[in-house]
Structure P
Amino acid sequence: MGLFITFEGIEGCGKTTQMQLLAAFLETHGHGCVLTREPGGTPVGEAIRGIFLNSGNTALTATTELLLVTAARAQHIHEIIMPALAGGMIVVCDRFFDATAAYQGSAGGIDMALIERSHELFCAGLRPDLTLLLDCPVYLGLSRSRARNDAAGLALAEGRFEDKDSDFHERVRLGYLELARRDPGRFAIIDAGASIGQMQQQISACVRMKLREHGYAV
C-alpha cells in the first residue's frame, strides 16, 4: 500500500507550488508520485470543478457544495487514489476531506456529523496519512490568490471563493486550525507566510519523518 499526502489551506497559501516541489523531492529519492487535486482529478471531477468554482454560480448553497464535492471525491477515490495507493504509489492531493470540513462545515454552517457521515457512506471514510496545512493570514492568502486569478484570466472560471468576504475565509482558517488541533498525529502546520524555500524545508522534514514511519528509504 502506498502513502496518501494532502495539502490544505486557505486560498493563496501556496499549495500548488509546494506540491510541485514535493513531487520533485520524492522523485529524487526514487519514490513514484501521483499529483492530483480536488475537486477534480478525473474527467467527472473536473466537470464538477467547473461548476463549483465558477464565480457566476452565486446561488450555490453550502449543501449543494457538499453534494458536489462528495460526488467528485467518490469518483476520484475510485478512479485515481485507491488504484495508485494499491500500486504502492505516493499520492499527493491538493485538498481532500478536510477542505470540506473547513469550507462547508466551519465556514458554511453544515453540521459536521452530516459531513462525516457522507464521507463514510460515499468515500469509504478514507483519510490521508499526512496532511500538510499551509497556514497564513487571510489578507495575505486572498491577495495572492486574487492576483494569481487576475493574471491568469481565471477570476470568472475559478474565483467564486475569492469573491467571498474575509469573515468567511477567517472561519475557514480557524476551522482548519481546529482540525489540526484535534488530530496532531496526522496534521503538520506549515508557516505559509515564510519564503518558498523555507516552506519547502519545513515540508520536506515532515515528509521525511512520515516516509520513515511507513518504511520508505529517504
Structure Q
Amino acid sequence: MAAAGDYLRFVVTLIAVVDPFLAVPIFITLTATMRAQAQARLARAGVVTVFLVLALATFIGEPLLALIGASLPSFRVGGGLVLLLMALAMLNAEAGAVRHSPAEAQELEQGEVGGVVPLAIPLLAGPGAISTTILAAENGGFVHRVAIVLCIALICAIAWLVLSRAHLIASRMSLTGLNIATRILGLLLAAIAVQTMAEGLRELLPGLQ
C-alpha cells in the first residue's frame, strides 16, 4: 500500500475531476419532468456506473497501456494535460469539451439523450477521471488497488449525496454558488495537473532534474 497522503491526494484529485457540483445543472435538466422516485433511480444508476467504470480502470488500465505500448510516464504527461484542460474550463465555470462536447450538449438540450449517458459517462467518469484512476493505481499490488477502489467508493458516495439532493442544492446555492464551488475545484485541479505533468516529464527526460 502507498502512504496515507497518497490516498488523500487521490481522493482530493478525483473529487475535483468528478466535480458533482458541475453535474447539478445537467442533472436538473435531465430530471425536470421526472418524479422523485425516478430522479433517485437515475442518481443511483449514474453513481453506480461511475464506480464500475473507475473500478474497472483500476485493475485493467495499466495492463491495457502495456498492451498498446504506452509507458506510464508518457501517460502521466498526457493525463496531466487532460486534467489541465478540464481545470481551465472549470475556472470558467464550464464543463469543457473534454467532459462534454458541444454536439453532446446540443443533443442534451434537444432531449435526444438522457439518463446515465451523458451524466455518468462522460460527464462524471470521463477521460480525466479514468486517467487519474489509472495513474493512482500504477505499480501497485492487489491491496493497493483495493484501497484505490475504496477511495472511489467514497467519491461516489459524495457524488450520490450531491445528485440525490441536486434540486435542493440548486435552490439553496444558486447558479453563482455552484460556479464558485466549481472554480475552487478547478484551481486545485490545475495545480495537481501541473504537478502530474512535471512528474511525467522528469521520468521521460531525466536531464530536467
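Values quoted throughout were computed directly from the atomic coordinates according to the rules given, and no laboratory measurement underlies them. Quantities reported herein were computed from a predicted structural model and do not represent experimental measurements. Cβ atoms are built from the backbone, for glycine too; each structure is taken alone.
Using the calculated result 11.5 for mean count of other Cβ atoms within 10 Å over residues 66-73, pick out the matching structure from P, Q.
Checking each candidate, the match is Q.
I have 2.0 for distance in nm of label points 7 Å out along Cα→Cβ at positions 58 and 90, calculated from one of the structures P, Q. Which structure is it?
Going label by label, the one that fits is Q.
By the measure relative contact order in percent (Cα under 8 Å, 6 or more apart), tell me the structure among P, Q with the highest figure.
Looking at the calculated values, the largest one is Q.
Ranked on distance in nm of label points 7 Å out along Cα→Cβ at positions 50 and 82, which label among P, Q comes first with the largest value?
Answer by largest value of distance in nm of label points 7 Å out along Cα→Cβ at positions 50 and 82: P.
Out of P, Q, which one gives 17.1, 60 for Rg and Dmax of the Cα atoms in Å as computed from the coordinates?
Q
State the single structure among P, Q that was used to calculate helix-only ellipticity at 222 nm (-39500 (n - 2.57) for each DSSP H run of 4 or more, over all residues; to 500), giving -26500.
Matching structure: Q.
Kindly point out which one of P, Q the value 2.1 was derived from, the read-out being distance in nm of label points 7 Å out along Cα→Cβ at positions 98 and 178.
The value was obtained from structure Q.
If distance in nm of label points 7 Å out along Cα→Cβ at positions 26 and 122 is calculated from each of P, Q, which structure is the one that comes out at 1.0?
Q
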